[in-house]
Structure formats: structure tokens, C-alpha cells
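Undergrad: Have a look at these structures, which come just after this line.
We did not get these values from a lab; they are worked out from the coordinates using the rules stated. Computed from a predicted structure; not experimentally measured. Cβ atoms are built from the backbone, for glycine too; each structure is taken alone.
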Structure I
């Protein structure tokens, strides 16, 4: 089966939104913890990313069917960045999703490689992502290493 990776068109963003929602469901996040306007939140995030953070999104297509997706963009930091972009322009990869019936065929790896190449092409100096337990092997095989992020559970409602 031939796999093609292509850009997500603006009129197809609803599929990316659906994949993002399915991703959270696959993590076991209960519906009560998902905002009732989740779809609109994701649409607005995508639009803002396209406008200001060089967001790009790609579909994996096999036999004419969309079987996966990924989004990536220049990482927006939660603090002021005083470095020049040639030193530190990080790209962030998010929403790597493959439909359940197409998993374990290398599709996620192909999507990640495509996103990494896109980030490289726009001058990013590193690619960053947060991995689910299920995705760690995909990312490690693509060359990602565990970074310095640390977390402290503050007892928020689950």
C-alpha cells in the first residue's frame, strides 16, 4: 500500500480537529474533563498558529484515505526568549495521530520524519515534543532523547 504525506488544506482542518480529539480519548481522558467547546478551541489554535507560529499540518494518506496526521510549529515559550533564532528556534511537534486500523505500519514514524524535515526547512534548531507512553518508541527511533522537563503534581482534579 502506497503511503503519501501531504499538507492539510484549510478546508480539511476539521479532520485534524477530529484526530486531536481522538488522541485525547486514546489517552483515557474522561469526557467530563474535555471542554464542551474543544473543537472550536483547537480550530482557533490552528488558525493562530498558521498566522503567527509557522504552523504546518500534514496528513498520511493510504489508498485515498486519511489514516494519520501531525502538526508542528515554531514553539511558543512560556517565558521571554532573549536569544537569537539561529541559536534557539525550537519547533514543536504535536498531535501525532494514526487511526487504530492503520497502526503498527510505520505511519507515525513517517509523519514524524516529515514534521522534522518541515521544522528543519523553516530554520528550527531543535524539534521538541511530549510523548505518550505508546509513542515513545516512535520518537526514540526518530532520534529524540528525553529532555530536562520536570513535573510536580499539584493535586489538580483528575
Structure II
């Protein structure tokens, strides 16, 4: 069994990657997926319990998806959500007839260090897109100022790069 984790900022084509994996019938992305919405009619392909858990983690660390807590505040929560993380990953494995499971939630760019101990044979697919394009999309979808969108994108991208660089 291997676990494929899609890492990338909101609005950076992570949904397209997750949808492709889901449709390949080689990676089980789960059965409780966030599908089509007005801002993403083809679907987000995020496993909802993982999204909810990531939101709780970010909140407990003093932040949110659009106001990321610092890395150390997230790491202080190590151990608190272990059982829930393990449970969600086991649920994915139990539902899979494939050799690979996968999940995608942009918030995981911030929480990946908490998830990593529970990932079996992890493989990471990272998506990077021009921060200006992401900021424009966030401005259209959320009314977020362009400058804030660029800074937020850079924060997510830096967290992913730091995480990957420490492993490879």
C-alpha cells in the first residue's frame, strides 16, 4: 500500500490532479468526496473528513486556511489528533481495492508534518501555479485582496518546499 498526497495551494490545480487520480481507477481517493460547487463545478475531490480535521487543527493552532498559524504552533498539537488521523487513513485503506490510496486538501500543506507519521510509503505530488493567478482567483472567489492572496500563496508554497526539501 502507498499513500499519495497532493500538496498545493488553493486554486493551484490540485483538484485537477486529484480528479485525474480518482478517475484512473488506480488510486482510491475515498467515498466522501467534496464534489462540484459553483467555484469548481468539476469537483474538489477532497475527502471531507480530512478537510474537517485539517480545519480543526488549524483552528486549535490559532489560525485558518487563509490565516495560517505558524509551523511551531501546529507542531505543538502533535499527538492530539493522532487517533483521528490514523482512523481516517485506515478508513481510506479499508475502502480501497487498489494498491494506492490518496488524498488532497490544500490545508495539508500546513499540517503535513502531523499526517506524515501515519502515511504508508508516502509519495507527494506537488502543484505550483503562478501566485498572481492564484491571487486573482481568490479575489474573484473570496474577495481576498490580491496582495494578501500572493502572500498566502507564497506561505503555502514555502511550507511545501520546506517539507519536501527536508525529506529528499
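Undergrad: If mean count of other Cβ atoms within 10 Å over residues 36-43 comes out at 11.0 when worked out from the coordinates, which of I, II was used?
TA: Traced to structure II.
Undergrad: As an exercise: relative contact order in percent (Cα under 8 Å, 6 or more apart), calculated from one structure in I, II, equals 22. Which structure is it?
TA: I
Undergrad: Using the calculated result 3.1 for distance in nm of label points 7 Å out along Cα→Cβ at positions 108 and 132, pick out the matching structure from I, II.
TA: Computing distance in nm of label points 7 Å out along Cα→Cβ at positions 108 and 132 on every structure in I, II gives 3.1 only for II.
Undergrad: Related question: Using distance in nm of label points 7 Å out along Cα→Cβ at positions 4 and 140, single out the structure from I, II with the greatest value.
TA: I
Undergrad: From I, II, which structure was helix-only ellipticity at 222 nm (-39500 (n - 2.57) for each DSSP H run of 4 or more, over all residues; to 500) = -15500 calculated on?
TA: Going through each structure in turn, the value belongs to II.
Undergrad: Work out the source of 22.0 here, i.e. which of I, II gives that when mean count of other Cβ atoms within 10 Å over residues 44-51 is computed.
TA: Structure II accounts for this read-out.
Undergrad: Once FRET efficiency 1/(1 + (r/R0)^6) of positions 124 and 148 (r between Cβ atoms, R0 = 30 Å, to 0.05) is calculated for all of I, II, which comes out largest?
TA: Looking at the calculated values, the largest one is I.
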